[in-house]
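The next part holds the structures, each set out as structure tokens.
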Structure I
Amino acid sequence: MPNYQWPSADKRKVIGKRMNRVDGPAKASGRAKYTYDTVRENMLYAHSVRCPHAHAKVTSIDTSAAEKLPGVAAVHVVNGSGKEIFWAGTDVVAVAAVDEPTARDAVRLIKVEYEQLPHLVLDFKEPDLAEAEKSEWYKVAEKATQGDPAAGFQQSEVVHEGHYGSPVITHCCLETHGSIAEWPDSDHMFLHISTQNVPGIGEQVANAIGMPAANVHVHQDHVGGGFGSKLGLDPWGVIVGQLSKKTGKPVKMMLDRKPELETAGCRPSAYARVKVGAKKDGTLLAWESYSWGSGGVGGGGSPPLPYVWKVPNQQKQHVNIVNNIGPARAWRAPNHPQACVLTMCPLDDLAAKLNMDTFDFVKKNIDLLDPRSKIYSEELDVADKLMGWKARWHPRGDKTRGPVKRGLGLALHTWGGRGHSSNCDLSIHPDGSVEVKMGTQDIGTGTRTSILQVAADTLGVAIDNIKLLIGDSDYPRDSASGGSSTIGGVSSATFRAAVDAREQLFAKVAPALNAQPADLEVADGKVRVASSPGRSLSWRDACSKLGAQTITTRGTNPDPDKGDLINSGVGGVQMADVSVDTETGIVKINKMVGVQDCGLVISPKQAESQVLGAMIMGVSYALYEEKVMDQTTGTMLNSNMDTYRLAGLGDVGELVVHLMSGPGYDERGVIGIGEPPTVSPGAAISNAVANAIGVRVPYLPLTPDRVLEALETAQTEGGRA
């Protein structure tokens, strides 16, 4: 039976090597085509009337003037009279026209009347638990108790209480949401769409329109960001199909930045009142939290508190605030960044109250981080060396002269990352060329590169000799790219397909080398006898032994008959070094260190890039991002990229990444890395700011006004906490 386990380090020639992305030149030169770039013959352009109210009922629609406008091909009512609207920016009427200006003009001619209804866009106010249990605006999501919290706090010699929180932030993909639909015939749809779910989005469109899923063909070459927001079907994905059906022409609809920020998905907020207790030696004994958060009409989910820590005595309750702000969506490790802030910040405050270095506090309680205690301990030591934590840490409040204060902070995180279901067809042709087909997508993470590295390593051929076809629903079924599940799924399926194809090739070649198939190996571009390397054929000559027959194999993940190549559950540690100007309140990132476990690393350069990207996103949400809502009108006030601030190159400081790999880690197989490193930055940066200025800024983002307010409050109260 072939060996379906990942080769040992001394046998790997391409897997684990630093390589540039294979699609890098196409993207850097502009040759790579995204949905936004795609233009079809005789294509129409769509725009829509969007409801200006946070909560309303449509009472009447008049589209007559728009229908008479020259260049308008079709008008489609999305939410007709009597329909209830739950957030501002919801599509009401869509128009398809010969060009974008005409479509916009037509939208302005449509008259829609609304009955405004009561709305709630409140994010920050703490709900009363008794009120929450009976109010239509609140949903009690969780109540849980473990151990004996009362006894735990009674035994605690030091207790800390505080408020903490992270606001609603919006998805801000560089390529906005949108799609192009056309009907090659009356029964079949062809869909170009900016999605993280090439294999599944066609089925969702088909179900919405009422047609067989097999009749929707989806294609995508590249996507300009998703981060969880492009996993499912959106109204505009259905609208273009309906408008294309009406007009008989391709129809394209891409969101402008304003509706993108208003309606294309947000990460829910999470705020909490937290109480923690410990012995004087730092032994953590008790946890109590009352948390709440908002994330649209579906609520905000429930952050897993206390995050990663198995506190022996704990009590927690969480309330979801139902409000009219646009829908919550997955956002790179859903609920984990918020949970990390609500956990690591109060524990950092507790350590300060104990007069302990937070590093020492974590080490003291390392057993409470089971089952990843050993990983966290090793990662802390690596991060210490990279940051110089023990040499540079100081108790709260930088005592140096001058207004600029410097501090260090740390945080821990985890994630699952098990590979999703995947299928790969791999073909070896008689001319020596290799073709790989998968229905997956590359959402910008280097998926193409990793697939090719696995295939090249297993077959012993150059990457340039392999043709990779992905991004099409006609290819073997894969899964959505969510939950950091792609790399484990596609690498495992590719590996198994390549092993089977290689073994079939060996069976064909063995007689020519006077050997048994089990005696052969591929190395240095040759098929050779392992015990006698001089008996060999070049890869091309070996493939010629196939005659006119092509070998095609299918690899799948999972495949219980061929062993498990993947795993789940990683740990990560991040440290932040910041400077804070106490006169202006401006926080500057000097350096961040990310130490991350992800099992066997297929493509180190791409894996490191994932961590770097996550840390940059973390700086954004820690210092700048917040969805600001007008309480009176229920509309978003900062729905453009001038006022919805993201981190730029000058904001992120020095970023250092270390991947925990080698013995003890590689044996676990492949685990996804995309999401976990985005969890810790908010808490690590917040803790660094507290270490610098001696007072906690309780809520993200750590804007200058909040920093100055925290300093002023501490001064007024006559002390710092």
Structure II
Amino acid sequence: MAPLPPTDEARPASGGRYRTSPGSRFPPGASVTPEGVNFSVFARHATRMELLLYEAADSPEPFQAIVFSPDTNRSFFFWHVLVEGLPTGTCYTWRADGPSDTQQTGHAFHPRRELVDPWARGVTDAVWDRRHAMAGEDGHASLRAVVTEPPPERRTNRARPLDGAVIYELHVGGFTRHPTSGVERPGTFAGLIEKIPYLRDLGVTHVELLPVMAFDEQDVPATAAARGLRNFWGYSTHSFFSPHPRYCLDPKRGRHEFRALADALHDAGIGVLLDVVFNHTAEGGATGPAINFKGLANDVFYHLDPADRRRYRDYTGCGNTVNCNHPLVCAFIVHCLEYWVERMGVDGFRFDLASVFTRDQAGERMADPPLIWAIESSRVLSRVPLIAEAWDAAGLYHVGDFPGMAWAEWNGRYRDVMRRFVRGDRGLLGEVATRLAGSSDLYGDDGRRPHHSVNFVTCHDGFTLHDLVSYDGKHNEANGESNRDGTDDNASWNCGVEGETSDPAVVGLRRRQARNHLALLLLSRGVPMLLAGDEVLRTQGGNNNAYCQDNEVSWLDWRLVEANRDMARFTAELIAFRRRHPCLTANRFYDGRTVPGRGLPDVAWHGPRLDEAPWDEPDGRFLRMTIAGIAEREEDLHLMINMSDRDLEVPLPEVPGRRWHLAIDTSRPPPEDIVERESQRPHPATQGLAPARSVVVFEGRA
């Protein structure tokens, strides 16, 4: 269909159904009003704009095309029109024409290319063809936006803070897509609602959802696409205001379906955190497709090489980098985040490769980045948790040093040292103690506290907990890149056999090691984060980069809940143990001061001998700590952590008026590995046994 000739005012094409009027530049996107639908989009350097309207997601041709007049349908750098009486559910795309001198200016307009609205509240990929778009072919095989009714404002504005939080990182699709999930709507927001009782029984306080903003499932290397693989994790966003269409039963109601999930989680006492990807987009580099930003504001939205603006600066490893600190882009991101909080019911965010946010428009590191402070000072976002993945793919590493005041961080240093320590590496006791105590070396020097440290041992990126104790090396052959992708630095240990085995000694040791990791994580100050499925030892067969495995490699097999119910019970009891001990969740660093009413220091460190910290033992793998209870009638705790290969028997400290009760011993078989408070018995001796490769915890009570 040829573009329409320009006119003095916006009007329907010949045979069009709906009358139009100039409309308004605010708000951007498609907004339902009593008169119809107002459309507005930013395209500063466009000289001509066209809006195409489609009956349905897969309609082969638009039923109406509206050509804009620069005189009546443009305000500053926004193009806008009101389409009177247009119903919700209508699909639409933009076409923008203008200069296309990518080498000198970075402008990349094309009169035939259809673009999805960057502010779309709903999208469909029913006719999307990435390879077609990358080849520069025109036609109607684009992503399409959907006119949707807005959801109501959230029922409560009280976001769930990270105080006492236990975060559970999960993938919306992978959590219920396995045939054994037993849900009616697998792989969707609705399917996840059906599994909320499981999350509630596990005891987690927050879910952290891998990307749920609309992403391009076709964005994988050609070698992966040839195997029928697609983008599974979702770190390829193209429409930041829209839920991902595949997670919706009906993309026209996607906003309402996500909001129903958020409300249901809130009703169960569980907060909602989103993993968001504002560092790059699905449009990739110079050979990538033009989906929206490239065709509307390429020179604004991306870091371009000033010597040749056809080249995209890549600080993300994904082909492009969002120009986050440009004023328009900064406002776009802040408004998007506010929308997900106010309209979609989200309680906070984890920001992928957030060190990109510290780069100025030349790519250099900034001391006070506008975007970070704009997010932190927003009247909406200042009330919700903000978590940074405090590094990028081009060398910036901000763990312990992320700009701003309120930002928590994924503590990569916690992960690295705990993996090595549990593996059995020597000489780590000082750093292990620091991480157990909340990482004061990273967060205490600038007024931050333990809750700024999100502690984790595993996450979506890397080995699962089962694979961490079952493989020495990655096994990513199924990704189609000859096992070259994924990190080689896993700090893992296979316990003597690579991969699956039926050897009972190896299996028993692996389970003990898995319990050790979970115990240390949930006994540390800071905010613990679990990877979904670790509590039932989900495996990926040694694949540590399953970004393209939308299949049984990545899906949670719900038969494991029964097969490994002992691990699920251990995890749930650990979470309950943590939540009833304020001395573990207190948002302050240990300082050795006497706890009022207890007559004990808040923490005392020991090696094999009481009150002698083992910091000077270069080969030491045994550490103890006594933690005083800080709440009324809270038990004191004594932790014995032995990652050596031999059992140790050591004297227990005296606690006036109290006796020690064995609560946790990861070396023991279930259900003796963790004992409910009501079933504990007083320890009969003044000595305690710390078996090899174990974590042992006593509770002291009268």
Structure III
Amino acid sequence: MKTRITRIIALLLAAVLIMGVAVYRLIQLQLIRGSDPTVRTVSNAVRKYEEQASRGEIMDRNGVVLAGNALSYSVQADYYLWDAEEQNDVILRLYHILTEAGVPWEDVLPLTMEWPTKYTYTTLESGAGKRFADFVTQQGWGSPAELDPGRLFNLMCQHYGVDGNLTLAQRRALVGIRYFLDDRQFSAYNTPLILASGVTTATVARIAEYGNAMPGVEIRVSDSREYFSDYASHILGRVAAISPEEYAERKDDGYRMNDTIGKDGMERALESWLRGVNGTRAVEVDRTTGQVVTEYMLEETSPGRDCLLTLDLELQKRTEDALAETIREIQAKGQRSKTGDGADVEGGAAVVIDVNTGEILAMASYPSFSLERFSTEFAENRDDPLKPFLNRAVQSAYSPGSTYKMCTALAALEEGVITPRTKIVDKGIYDRYEDYKPRCWIYRQYGGTHGSINVSDALKFSCNYFFYEMGYLLGIDTLDNYARQLGLGQKTGIELPGERAGILAGPEAREANGGATWFPADTLMAAIGQGDNQFSPVQLANYVATIVNGGTRYRPHLLKRVAEHNDGAVVMEQEPEILNTVAISDSTLEAIKKGMRGVVTENGTASSYFADFPIMVGGKTGSAQMTNHSATGVFVSFAPYDDPQIAVCVVGEYASTGGSLAPVAIAVYDEYFGLGLREARQAAEEAARQAAANPPRPTAAPTQPAGPAPEPTGEPLPEPTEGSPAPEEGGEQTPETGNGE
């Protein structure tokens, strides 16, 4: 009995002790550590979410914000609260709200919205097309390449349990969102998916009205990318939701399926600088009621860094406007002319570069597009045959025409083939070869020649005969060696993705591209910039900069500085990067610059455009004959002549002549040097309009009749004489000289 009582007392003491420990622990949790957000009662569940950091801003060289952030609302699908049985009804409710508000939703299904539906993928071998093909195959439906798109759409409706009584628009939207969830691997293992961005407060209120009728649909406050200018669109690029392929490549770097990422332009090139460090948000939910108890940050976000570009926004605006205006004027003039030259002009590009640093001050591509309206105008721009999304300054290559002749002149002078004083007699027909006898443009058009001419005048009047002879004496290997040193036919290394290397004419390039055998005649064509030569506008601008700065070739670049967003502390300053140095003697440089100065003065091929221009400029015109089109025009220049600061390249597809593009360069110099020519022109135009609106009162008629008008003399216009300047064959037109360069 005594033993039994002892055991009972021991058990009671043990029970009291256990209860005491439990009470102590409860008091500790509730009173002592209750304020610690990492300690929660077992009755609650804590979910962790990625909190996206703000993206860094992109500015011009003067600190003007080009791309920044704006607070906005996004609609998200949270898997934890998602109701699989009711999801179609939830999606339809959301569809109606977004449609009424005009808010686009995420849709990656490569089927058109209209009926009969069509495929919109470009390839089934990679990217979104391959994911779609894999999805279709996994369902046992075959391949999209073999399936009628309408049939496949119906199969997807059945797969997702879509009510056949719904309208086509409702079914297409429902299938599109369901497929998006599958494509983005919507599950408990991934963060909530953004279904729509840029949602207004009114739309948020509409969604809130549904309350529990839309389980899993949440509104989050987040940053959205905002572009403050319709200029520099090709340079800035855009951001968008990360693709599954990008996520697979970058998930180890901290990216999540719901992140945005730079897709092109500097947004892509500067991704590592612009992207911030995401934080972690904890959401505590009552297990019983499912209600959110509280939210708190476990890890704070860190914003991305700000990036200052080398661009000057005002110069960028002026360059883009001048390029667009000049191309439209060339087209209108061509339509009025009898020959129609230039009437078929299409796109164009312009590049302005600092010759002493490689900084890109402006870069224009025409036609362009709006980053703010990218989504709403995407289909229109995508289908536009003029390809507005193409950055022609970097991603296109053109025949340089006679603008290549400075390279030929440089090689001939530095190799000792000629001196600045050497003269070559232009015979009109180049007869080194029995089976190939090209003619100088002046002989072809007028039957005359340039006579005895030195290298500077050969550049000034763009004498083909002179440069045929230089090509013959140099040979293609020596010519190509100098072209490579000047960066032609190779990528410049500019930060923008998709840069095109172009082609440097020669036997190796011809063979690599599957062309015909290289003949000596091809060297003659290469020496005047024709034939296989294909260079991008940024290459041509840097080529001119390299020559006129005395031979230092810099890497063209758009990034100037990186700074912390919060305090502006400089993280990185981009220093000029020298790629190589070309040996250019003072006499060679002076001879080439003198020739380029003559182009814009003294009856040179672009002299009419620069009459009375207050800044001394050097330039060179060029054109390349095109099959079934007007010639492509090229104009390169630099200023000031005595102390070059900037170089400019302008290209016009089918612009007929290079000289016709000179107004773009004039506009650039006007803005860069603050000449105020635009304001003066606008004032003159306004004065003319005022004069037209208020004509002077007529005076009294003369008392004596006026004398007879003079009789026409009947004398013919003077024929060009040997050595007289006139435009180049297949090249430039000026008001004074008509056809030719």
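A short reminder: the numbers here are calculations on the coordinates, not readings from a lab. Values in this document were obtained by computation on a predicted structure and should not be read as measured data. Cβ atoms are built from the backbone, for glycine too; each structure is taken alone.
Miscellaneous remarks
- Answer label among I, II, III for the case where helix-only ellipticity at 222 nm (-39500 (n - 2.57) for each DSSP H run of 4 or more, over all residues; to 500), calculated from the coordinates, equals -6000: II
- Given 27.7 for Kirkwood radius over Cα pairs in Å, calculated: source structure among I, II, III: I
- Between structures I, II, III, the calculation of FRET efficiency 1/(1 + (r/R0)^6) of positions 218 and 490 (r between Cβ atoms, R0 = 25 Å, to 0.05) yields its largest number for I.
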